[in-house]
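Rule-based calculations on the coordinates, nothing more; no lab input. Since this is a predicted model, take the numbers as computed values, not measurements. Cβ atoms are built from the backbone, for glycine too; each structure is taken alone.
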Structure P
Amino acid sequence: MKTKVVLIILTAFIVTLTLSACAKTPDYSSALSEIRYAVYALNGENFTGEAYFCRRETPYADDGSIGDMKDYLILRFTPSSVPSSADVTVSVGERKAELTFRAESDAYVATLLADDFAPEKSLLCYRAGEVYEEVPFMPIAGGEQDYKKIFAAFTSQKAELLKSLDGKEFELRLRLMRRDEKTFWYVAVITNEQTQSFLADENGKIIAEKVTNN
């Protein structure tokens, strides 16, 4: 009799473990085509700026498929003053780029390959005409553990949506964003037909969403 009771208890325990394993959210990290997860301040005497560290596909396209992943630094600067005839350039290690002015954001922007980027060791070199400065990368927000926490929260909240895409081609994008010194996360679920976009707060709670056709 005792043997039967033990067997029943063991069977129930195994079934519970099996059901728990089945209920666990699948790992969708292989579907990520962009992860922008750390932001750094770049402040000099002649400019204010920031840098986002990003791992994303190349070529970059809203097509639901994932290309080769590479590391980049996305740079944004607001110079205190720039001579109208001056080229504004930046470099990190051996990587160099000319900044492009964007009127809509009133800022200079550039993207650099960052396969050898080490924030604690790297310096950004800034040149505008005769102005030259070297500044360190100062962490503001984000990090690998932060993005993993946000991604886990998203896949849990949108488990039904992601499950509906089983067997279909899709990609996911995750971007850290800063607005008025607050941290937000943009998450997108992209197929060849449409993009479903979500905005989450710093804890991963979804606070807005929309759908657009590609």
Structure Q
Amino acid sequence: MSKVVIFDLDNTFYKYQATHDYSINKLFEYQELYEEIDNFLNSYKKAKSQVKSIVGDSTSSHNRLLYFKKMLENENKDPLMAISLEEKYWEIFINKVVLNNEIYELLSKLRKQNAILHLYTNLDTNTQLMKLKKWNLNYFNKIITSEDVGCEKPDKKFILEAKNYLDKYYKKSFKFFAIGDDVENDLEPWKKEYKAETYLINNISDSDFVDFQLSIEDSLENIVNQT
């Protein structure tokens, strides 16, 4: 069987919220502007909300540098300090994640089966490539970030960009699989376009667009074992 597997990254290969919570709390220990962690966290949340209200649904809505810059501006502090805060945040975040060895073994098996592996992710390219490099996730034939195309999943423009690389496999009767934590972003588009077999990770849904709700390891094993 010829396979195409479409992956999401964040909250799919690891649990995003727990990693973020750990990282932002550790960042408090690094910074010297706030004495109380509650004030620090509330200021961060306020700045994040302000940024999102300005930039809307764009890649910039996830940009930690913008959050920290706005946070510092709200305190009448030097916005250039945002650079070190963002760098430290991502250093803590990326180093916190340790993937199960089984994930690497199963991805290697898929590559040995000549499966086509694509990664589509909603964040800036630099951050996502840093994650992939640090976590040794060098298995993908194609990586598309929302920054690459100027919009986020499931925007039609993003889907059309991906289709430029996927349609040829569908025409050759490849079987499609999709793995992610968000039905609308990660599963529904590929179920509609290519009748993909879909796997929801770290989430719960009764959507008709979801075929399986499993761990990333069990999802990969299920796909590997299909011949």
Structure R
Amino acid sequence: MCIRDRIYIEDLGKFSFNLDVFSNVETVKIKDIAKISRGLTTTVKDEHEAGDIKIIKISDIHDGKLNYDKLSSIYREKVTSEKYFVQKNDLIISNRGNTFKTTVIEKEVKDVIFSQNFVNIRLTNDGFSPRWIELFLDSPVGKGYLDVNAEGSAVRILSTNAISEMEIPKLPLEKQLQIIQHYQMKKEEIQSQITKLEKELVTLKLDTYESMGLKNTFEKLDS
């Protein structure tokens, strides 16, 4: 059976994907290389500024980055198991919504847990990088798999089992790291160029307004 559909990926556009063709790629199931767990169920009422435990929520992740300084807090007594605490190199993926966010815990953290709106992928096999899985999850095929296996209409929900059964490309770790390093290096270079060009565009606009005789009629304020 040919499983083919379409998906829209923010910043990339529309894609068709074919999971039947993907079945010809050498893969491994996530459940065979990692431990999968769901986050702690909490409500806004559980949050307290004086809490000694930080909790990761969907709103804390932007463009794959986690803002540690903005995390909400809860009291330790609300945490019923050690399994909810994240560790360095854990990959967490949101399991509800129209888009599924991912982020890798990049550094050693203490007293940080993840909420029920996430599934944590903790590798148990040294032959894979969490960044490798994250890259695949962000690909058209990865996004397509998540979309096909999500349930619900108004609010899309991704089960722990669907993530466990997900297959990812199997390549030697050295090759994975080469691809990841190349991608991250080029991405940083491009983002730096974009920032530079955006600043040049602002300068061009301001110079143009002044040439129109509007100098001293406005003042740019700090953001």
Parent structure of the calculated result 26, given that relative contact order in percent (Cα under 8 Å, 6 or more apart) is the read-out and P, Q, R the choices
Q
Top of P, Q, R by distance in nm of label points 7 Å out along Cα→Cβ at positions 124 and 188, largest first:
R
Have a look at P, Q, R and say which one yields 0.40 for FRET efficiency 1/(1 + (r/R0)^6) of positions 100 and 148 (r between Cβ atoms, R0 = 30 Å, to 0.05), as calculated.
P
Consider the structures P, Q, R: one of them gives 30, 21, 8 for semi-axes √(5λ) of the Cα gyration tensor in Å, for residues 76-171 alone as calculated from the coordinates. Say which.
Q
Here helix-only ellipticity at 222 nm (-39500 (n - 2.57) for each DSSP H run of 4 or more, over all residues; to 500) was calculated and came to -9000; which of the structures P, Q, R was it taken from?
R
One of P, Q, R was used to compute Rg and Dmax of the Cα atoms in Å, for residues 28-139 alone, and the answer was 13.7, 43. Which one was it?
R
